[in-house]
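Right after this note come the structures.
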Structure I
Amino acid sequence: MHKHCYDRVRDPAVLTRALVDLVPLRTSPAFRRLWVGRAFSGFGSQMTLVAVMFQVWDQTRSTVWTGAVGLAQALPLVVFGLFAGSLVDRADRRKVALVATAGQAGCSVLLAVQGFADRVPVVVVLGLVAGQSCFVALGGPAARTFVPRLLPPEQLAAGLALNRIAFQGAMLLGPALGGLFLGLFGVGGCYVVDALTFGMAFYGLFGLPEMRPGGEPARPGVGGVLDGLAFLVRTPVVRGALLTDLAATVLSMPISLFPLVNAERFGGDPRTLGLFLSAVAAGGVAASVLSGTFTRRARPGRVMLAGAAAWGVALAGFGLAPGAWPALACLVVAGAADTVSVVSRGALVQLATPDALLGRVAAAEQIVGQAGPDVGNLRGGLVAGATSGTFALVSGGVLCLVAVMAVGAATPGLRRFVPPAN
């Protein structure tokens with residue numbers, strides 16, 4: 001018995017199935033081009049984020065202005081997102097993505113121009129950031145509709161896991177590259193690199209076929225938005241998936257608590273604070289590399305619920321951890337659980353949504369993904385201000401676990417969902 005188990009562990013086929021599934025990259029040239037383009041443009045976007053924060057801080061020395069950078073990014077997504085999703089469901093999504101990418105590239109060029117100029121007012125920088133975010137609000141929902149059209153249903157989760165790896169790679173290395181280019185070429189140099197990376201984004205988009213929505217086109221204006229919201233309300237599987245995401249982010253987002261917890265329990269050592277963020281990222285990367293362990297599962301709803309519940313438990317464990325190393329281990333688990341939940345949720349939502357509504361549902365998912373963490377960080381800060389960082393973390397983790405269990409219990413279709421056959 002023990003020898004049999006040991007032989008299974010050594011079996012190359014077993015180990016290969018545990019690793020990220022590369023079949024989408026091998027079998028779909030269009031997906032491969034799109035993935036490469038996204039990966040490069042993601043690095044550029046992270047470099048621009050670092051440059052914007054540095055420029056705003058250098059000119060103002062004010063945390064209010066640096067906080068306004070996040071507002072300039074988030075507000076257009078929330079305000080215009082659903083209307084953009086309705087437009088995506090009426091037009092050729094490839095053309096919409098091309099227009100949105102051109103707009104983002106244009107804003108990057110303008111950022112580069114002002115970066116080499118002399119002390120441009122901060123409001124101009126924030127205006128360009130907000131303008132770029134308007135194009136992200138348009139292009140994001142369009143881009144989320146591509147993978148279900150390029151890959152068969154059984155490869156969708158693997159494709160989303162590959163996208164997650166590209167995203168996390170940009171998050172890990174992009175800021176470091178941004179700091180390097182800042183030191184060598186200044187903020188203008190970072191913006192130039194970002195503008196150039198959009199060339200790879202165009203490379204990916206031009207390789208796509210026509211992407212007209214299937215079924216009846218969305219109604220224009222508010223009517224199309226209301227149709228999308230009605231679908232979310234009457235479709236328990238999709239509604240439950242988005243509620244699970246909100247439970248994880250609104251109730252237990254830990255980022256705003258890291259400085260306080262580091263001061264309360266670990267002496268305020270800046271090295272420890274940096275490791276908190278790195279640990280979450282490391283867990284996410286590890287889960288992405290080993291994503292074959294969950295993307296091949298037949299019931300993505302159960303995987304998503306398990307991942308979200310593990311996120312809450314891990315963060316409660318972080319709040320109670322007796323030392324730095326156990327705390328970091330909990331954050332690694334949290335990062336891995338987050339990736340499992342995000343990838344499984346994305347696959348489930350896209351598989352359960354008709355193509356004619358995919359743009360609007362993708363826009364709602366984008367808004368939830370943007371607003372949920374912001375509200376969660378605010379909640380954590382308010383609770384910690386009234387109690388302590390430890391209480392905010394533990395209570396948030398417990399509330400997340402309870403909410404995820406409630407969503408799972410109230411939505412049996414979410415637990416039983418099986419991807420449709422190709």
Structure II
Amino acid sequence: MVFENQFLWPKERALSLAELMNFVRDSLEAQIPSRFWVIAEVADLRFDQTGNGYLELVEKEGDYLRAKAKGTIWSSRSPEVLASFEEFTGQRIKAGMKLLLEGRLRFHPVYGLSIDILAIDPHYSLGEMARKRWEILCRLQEEGLLERNRALPLPLVPQRIAVVASLHSAGLDDFLTHLRESLYAFSVTVFPTLVQGEEAERWIVAIFHALFHLQDAFDVVVLLRGGGSKVDLSCFDSEALGRAIATFPLPVLTGIGHTRDETIVDAVAHTALKTPTAVADFLVGRVRFFDEAIREEMANLERLVRELLEEEKEELWLWISRFRREATLSVRNHKEKVLRFGQELVFTARGLLAREESAHAVMVQKLKERVQQKLREEQNAIEKEKKTVELLHPYNILRRGYTITLCKGRVMKSVHDGWPGEEIATQFVDGMMWSEVKRVHGEP
């Protein structure tokens with residue numbers, strides 16, 4: 001169909017919708033090359049059961065959407081296009097990724113405009129990923145976070161280990177096997193997580209936030225990803241995960257198992273190693289170094305103690321020999337002195353005994369006289385006390401007309417010692433009388 005180049009077609013020449021769409025298609029095919037390169041960001045990506053990939057491509061300026069188009073990777077090309085991209089970049093295509101696409105424009109009267117994607121330049125995507133990684137690293141550097149975790153002291157014997165890894169991965173199995181084979185007593189607690197895919201970043205960040213409250217239970221945290229495919233490592237280039245590790249209060253060791261450029265996680269970790277096995281070897285080596293150092297110090301201490309004992313043993317024998325000589329001379333000299341002093345002591349003791357015997361005889365005589373005098377004095381005193389006791393004997397008092405009143409076996413000294421109705425006993429000189437209290441009257 002040929003249209004005249006006029007600004008406005010009259011109603012009489014109105015087009016059907018199909019004619020208009022066909023005109024647009026023909027115009028586009030005439031004006032745009034059959035193949036072209038275009039830069040676009042992936043807003044969405046899905047695959048149908050046949051393997052066709054459907055992309056939503058956008059161009060943004062900040063949050064402003066400048067353009068949007070549909071893209072299609074047909075199943076006949078998708079294995080080649082996707083595999084080459086993943087092999088080269090180490091990542092799968094996903095939302096948020098900026099791509100340099102080789103495509104062919106398609107316009108269908110029913111389905112509208114779309115781009116058939118024929119190839120993807122992985123060099124451009126690597127550059128974009130490197131640029132984003134560099135921007136994140138710059139921000140972390142400006143905030144002083146790149147060296148923060150690395151500045152933490154690593155324990156001399158890191159044995160309490162928190163492991164963040166996929167639960168049934170080959171990398172985790174290798175890590176645990178190496179620790180077991182070392183014969184050192186490691187205590188390992190595994191925190192299962194996803195290590196690839198869109199949810200991996202959120203999972204790992206959440207685990208580090210949980211571990212923050214368990215920091216006293218561990219010496220180090222180990223982040224592992226080993227075995228399987230090498231693609232989709234983007235979660236380890238996450239700024240959120242980088243910050244979580246950089247600000248974590250325990251040393252974080254990584255063994256992500258990749259050979260490409262260093263990730264954000266590796267850059268902020270305390271120690272970055274290539275594989276889970278390398279992390280296990282590092283921990284075992286750390287403990288072994290301490291163990292060997294202790295053994296060496298123990299051997300040195302044992303050697304020093306032996307040398308010191310030998311020296312002290314020799315010194316002791318010298319002192320024993322000297323002591324024996326001195327003791328022999330001292331005993332000989334003191335023996336002579338003892339004999340001399342013994343003789344003098346015998347003479348002195350005999351003199352003292354003689355003087356003491358004379359003084360003792362005098363003292364005995366004086367003591368006899370003093371005892372006899374004291375006995376006479378005490379006999380006189382006893383006679384006086386005897387007369388006094390006889391005068392105060394209750395029988396003599398009762399003879400003078402006095403009585404003794406008892407209540408419940410106790411002597412009554414007051415009218416208040418008995419109550420009406422109680423039985424009282426009265427002791428006379430010639431017998432006892434029992435009576436009952438009728439009334440009590442007296443001063444309170």
Structure III
Amino acid sequence: MKTERFKSFNYAIGMFGTSIPINMLKTYAAIFYVDRLGLTTPQWASILFIYTFIDALDNPIYGFLSDRTRTKWGRRRPWLVIGTPLLVLGLIAFYNTPALLGGQALYAYAMLFYILTGTLDSVINANYGALFPELFPDDASRAKANAMRQAFQLVAMIISIALTPLVTSWIGYGWTSVIYGILGGVVILYMSLTSKEKEVKPEEKKAELWHSLKSLFINRKFWIAGFANAFYSAAMALVLAGLPFFVKYRLQIPDAQSTILFASVLLIAIGSVAIWAGFVRKYDLMWVWRGALGTLALAYIPLFFANSLVTAIVSAALVGFGFAGVITTMDLIGARVMDEDTQKYNVRREGIISSALGFMNRLSGLFTSAAFYMLFIFFGFESGDNPGPQPGNAARFLLTVFPFVLMLISLVFSFFINFNDRDAHKPEVDPELRMDIGE
């Protein structure tokens with residue numbers, strides 16, 4: 001069937017759409033409002049602080065509501081189709097601030113649209129993530145689809161992170177947000193309208209909030225997978241935040257050349273996703289996942305000794321290879337957690353579990369905050385105006401030492417989780433498709 005042939009592509013490209021808006025929001029919001037519009041750093045810090053708590057509450061709620069939704073269009077599609085235009089409008093409004101705003105009015109405007117856009121992103125991702133284990137029931141099909149969607153995510157990162165400074169220098173943040181928002185929105189809607197959910201039977205039980213929260217709280221595998229993901233996410237967040245510092249203070253080369261290092265990580269990662277997906281199809285998922293975590297941890301060692309652009313590019317490429325392995329396998333681990341929950345309780349609640357795993361991922365902010373605080377404690381690095389006596393070592397610590405420790409912790413967590421054996425090579429066949437494939 002034609003729809004089955006493009007099933008992986010139709011779903012995977014959604015990751016490109018979901019990544020574009022949120023990458024622009026999270027990466028450039030502070031530089032836009034603080035550096036350009038005059039919002040103070042304490043005001044911006046308070047926005048992030050308030051948003052963190054709202055985000056902690058809204059993720060499980062959105063997932064729970066999605067699981068309980070019953071429409072003829074499915075459970076996830078209504079949320080995606082309604083939420084996407086609102087997400088686009090939120091991003092555009094955030095970066096098109098009325099010229100007359102200032103002081104407390106500017107602060108209120110920034111808080112409103114940062115939180116609104118962020119919470120709409122949670123709606124989109126809760127439903128997009130919940131579709132994954134439902135559309136692809138076995139490890140082989142999941143590996144194929146996930147490899148494709150992670151490649152799309154990496155392409156989105158190149159556009160929305162690495163190239164954004166160039167784009168905004170030409171057309172400004174306002175028009176950039178319009179282009180990125182529409183581009184991302186169109187892709188999300190395409191994914192939503194072409195990815196067919198399983199039909200919900202009338203007798204199928206609906207998820208109950210208290211029981212769902214209680215079962216998650218006592219689910220040991222959920223916590224282990226969640227913390228492993230959180231430590232890994234913090235390590236990679238420090239790579240993105242630490243590279244510009246490393247370029248300026250350790251390598252002492254022009255700041256613009258950080259784009260080359262970003263590209264080294266992302267382009268190698270794009271090329272390596274297919275390699276890791278092949279490993280998943282051939283070998284046990286758990287050992288491939290652990291191998292990816294270990295590879296990423298070891299990749300920080302040569303980066304620690306890099307002292308030129310060439311050696312940094314080579315080392316960054318190794319980071320990209322390990323990064324590809326983790327993003328190829330991490331979502332498959334989350335899907336296994338959802339599978340076991342469904343089998344144990346006989347109720348489908350991929351939405352709330354996907355959202356809860358997303359919340360665990362956001363815990364990485366605690367670890368990245370600790371890393372920046374340690375720069376001040378250990379190296380006296382306060383700011384660009386006062387970088388302390390060892391700015392090169394401070395930058396190297398931020399980019400390599402702390403992420404290495406975080407990845408080791410993530411790797412240790414991975415050895416405390418296992419799943420029942422299952423045939424990862426034989427996909428489950430939807431009964432509706434049996435006549436089409438001759439079964």
Item to complete: Consider the structures I, II, III: one of them gives -28500 for helix-only ellipticity at 222 nm (-39500 (n - 2.57) for each DSSP H run of 4 or more, over all residues; to 500) as calculated from the coordinates. Say which.
Response: I
Worksheet, complete the sentence: FRET efficiency 1/(1 + (r/R0)^6) of positions 88 and 320 (r between Cβ atoms, R0 = 35 Å, to 0.05), calculated, reads 0.70; among I, II, III the input was structure III
Response to the item:
Candidates I, II, III; FRET efficiency 1/(1 + (r/R0)^6) of positions 24 and 184 (r between Cβ atoms, R0 = 35 Å, to 0.05) computed = 0.45; producing structure is I
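Any read-out appearing in this document is the output of simple, stated calculations on the displayed coordinates, not a laboratory observation. Remember, predicted model here, so these are calculated numbers, not experimental data. Cβ atoms are built from the backbone, for glycine too; each structure is taken alone.
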